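Okay, got some structures for you below.
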Structure P
């Protein structure tokens, strides 16, 4: 894999006796783990290993079970527990519309209010039942901004900026 890699899961533990591995998903799209695709695993940016996916199936909420080529028994599966798992960005499905974004494109973006005042950097996104919440930090200050069309007025991924209309009482 030579293009951009995206962190999509973390290996958790062996599952059964025949080399299956349980992974914690950082994505809702199990389709990223199609048979024949390559995944790269590494621990803290070291010990990189590449595997081909043999099979993938959902397992409880936020987990999946993978069979990887070359991992044939429980001991081999346990050896790769705790690794970050990456896939090629090319595997991502196309976005549904112009006003939807991949989280990875939003993390690190500069956030401004309607007057152009810098509010901080979007550092993480909290997934809630109704809408996501953007965690914006400036120095030690943290602002939680709901990811709603009524709040997020403009996003320019190429310029790495977002403009928001802060609801009254939020700050």
Structure Q
């Protein structure tokens, strides 16, 4: 699959993984599912779910660090600014240093180009928050979120999954 194909698939994910309603119980359900998977698969990740003005779920798993929490914070800032997933932004921007071009005026201390941030979208409203995961390679951080959202929304994971990338 090409970068163009990946971008198109991620745009489809963003469109289809939208909620009719979202509340604290939904955030807890999704966050707990990600945490459970991460524990079972020994993923050293940080998980954050929130709406723009309020944190709804946070977990730091064994092996993760404060650096992962900072990466999640910066990924979520990108989702808020651009209203799309950070892995899509990585592919669109193609910036090897993980920084936005100077013209964007976005400091690296607050914004990072790294996969693992995904918009929390309410149908008919738009992005109201974000999901964040950090600790794995960025394509996997992104995939962990997509898998959990598919499960929550009753969508077959394979229908929206990015292919496994062989480097």
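Here are the numbers for this structure:
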quantity: Given 3.9 for distance in nm of label points 7 Å out along Cα→Cβ at positions 8 and 32, calculated: source structure among P, Q; calculated: Q
quantity: Answer label among P, Q for the case where distance in nm of label points 7 Å out along Cα→Cβ at positions 72 and 136, calculated from the coordinates, equals 5.5; calculated: P
quantity: Entry that produces 26 once relative contact order in percent (Cα under 8 Å, 6 or more apart) is calculated, selected from P, Q; calculated: Q
quantity: At a computed -1000 (helix-only ellipticity at 222 nm (-39500 (n - 2.57) for each DSSP H run of 4 or more, over all residues; to 500)), which of P, Q; calculated: P
quantity: Test item: Kirkwood radius over Cα pairs in Å calculated as 17.9, pick one of P, Q; calculated: P
quantity: Top of P, Q by FRET efficiency 1/(1 + (r/R0)^6) of positions 112 and 152 (r between Cβ atoms, R0 = 25 Å, to 0.05), largest first; calculated: P
quantity: Structure (P, Q) behind the derived value 12.4 of mean count of other Cβ atoms within 10 Å over residues 40-47; calculated: P
quantity: Per FRET efficiency 1/(1 + (r/R0)^6) of positions 16 and 144 (r between Cβ atoms, R0 = 41 Å, to 0.05), the highest-valued of structures P, Q; calculated: Q
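Values quoted throughout were computed directly from the atomic coordinates according to the rules given, and no laboratory measurement underlies them. Note that the coordinates shown come from a computational prediction; the quantities given were computed from them, not determined experimentally. Cβ atoms are built from the backbone, for glycine too; each structure is taken alone.
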